[in-house]
Structure P
Amino acid sequence: MSIWKNPITPDQLNTPTRKTMASHLGIEFTEVGEDYLAARMPVDERTIQAFGLLHGGASVALAETLGSVAAALTIDLSQKMPVGMEINANHLRPVTSGWVLGIAKPIHIGSSTQVWEIRITTEAGKLVCISRITLAVVGRNRD
């Protein structure tokens, strides 16, 4: 059974990310599963640090993008919205080229908080980064 409030496709998710950090970094949503959301990000001049390795901040941006969008897909956005409270990341393997792939899966989907785990791997499936994001689910009409 799907966890998503409304069915959506990767193409529909990629359209609103134009002119955002996600599009600047080349992040593309690739799959919407029953209980996960997947995206990929290139390892190129936009996402590497001075030593030619994938920048840890780029990995965190991918993780936060996946977790926040996934959380948004589980709530009624006309009434509420998810906002980040905390994110952490363990960077486990360097990457110098190609693509990294991220998959977000829920740990907790509550009415006021959500927790998501994001695993980022190489194209060969080697774990690069593991991240966890906690989001508050708040009313849209907050002061």
Structure Q
Amino acid sequence: MTDSVFVDTDVLLDLYIQRQPHHDLALRLFTRLKRDKTRCYTSGVVIANIYYILTRLMDRQYAIDKVRKLRRLVSIATLDQAMIDAAVASGMRDFEDSIQLHCAIGNRIKTLITRNTADYPKGLIRVADPGQYLSGAEVKKSG
């Protein structure tokens, strides 16, 4: 069975706005994920954040075009009230990260890929930055 990953906002922005020095690594990550036919997910919250940021950097049409392209790369994981309730109850300092974590867990996604791995507690799922994921390095369990 093909593995699945949840990709966080920072990694997607690195790819789409060519944010240096992270763009090349994000590009290599998505090339590998596509080659390996890994199922890639993100949340509607991530899509909304990316749209918002891209409209501030460029304009609405640019943001819409990028979101359309993004949808060809990733599926949208279900986000429901139980996941939000778990995020609220988690005690994580960054509420958005907590939402992403509980969305991934609730959708039985194996790995969350983000550049801010330190913000995630250890526990239920693997959390890796793009370099760790590409190298196959042992990544911490989060939850």
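Using distance in nm of label points 7 Å out along Cα→Cβ at positions 17 and 113 for the comparison, can you identify which of P, Q gives the largest number? List each step's numbers first, then the result.
Working: P: 2.7; Q: 2.0.
The structure with the largest value is P.
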At a computed -5500 (helix-only ellipticity at 222 nm (-39500 (n - 2.57) for each DSSP H run of 4 or more, over all residues; to 500)), which of P, Q:
P
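Suppose semi-axes √(5λ) of the Cα gyration tensor in Å works out to 26, 15, 15; of P, Q, which structure was it derived from? Write out the running numbers ahead of the final one.
Working: P: 26, 15, 15; Q: 22, 19, 14.
Label of the originating structure: P.
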I have 19.5 for mean count of other Cβ atoms within 10 Å over residues 97-104, calculated from one of the structures P, Q. Which structure is it?
P
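Please state which of the structures P, Q yields 0.65 when FRET efficiency 1/(1 + (r/R0)^6) of positions 65 and 129 (r between Cβ atoms, R0 = 30 Å, to 0.05) is computed from it.
Numbers: P: 1.00; Q: 0.65.
Derived from the structure labelled Q.
Work out which structure the value 3.6 belongs to, where distance in nm of label points 7 Å out along Cα→Cβ at positions 57 and 81 was derived from one of P, Q. Numbers along the way, then the final one.
Details: P: 2.4; Q: 3.6.
The structure behind it is Q.
Any read-out appearing in this document is the output of simple, stated calculations on the displayed coordinates, not a laboratory observation. Treat the numbers as computed from the prediction; the structure is a model and nothing was measured. Cβ atoms are built from the backbone, for glycine too; each structure is taken alone.
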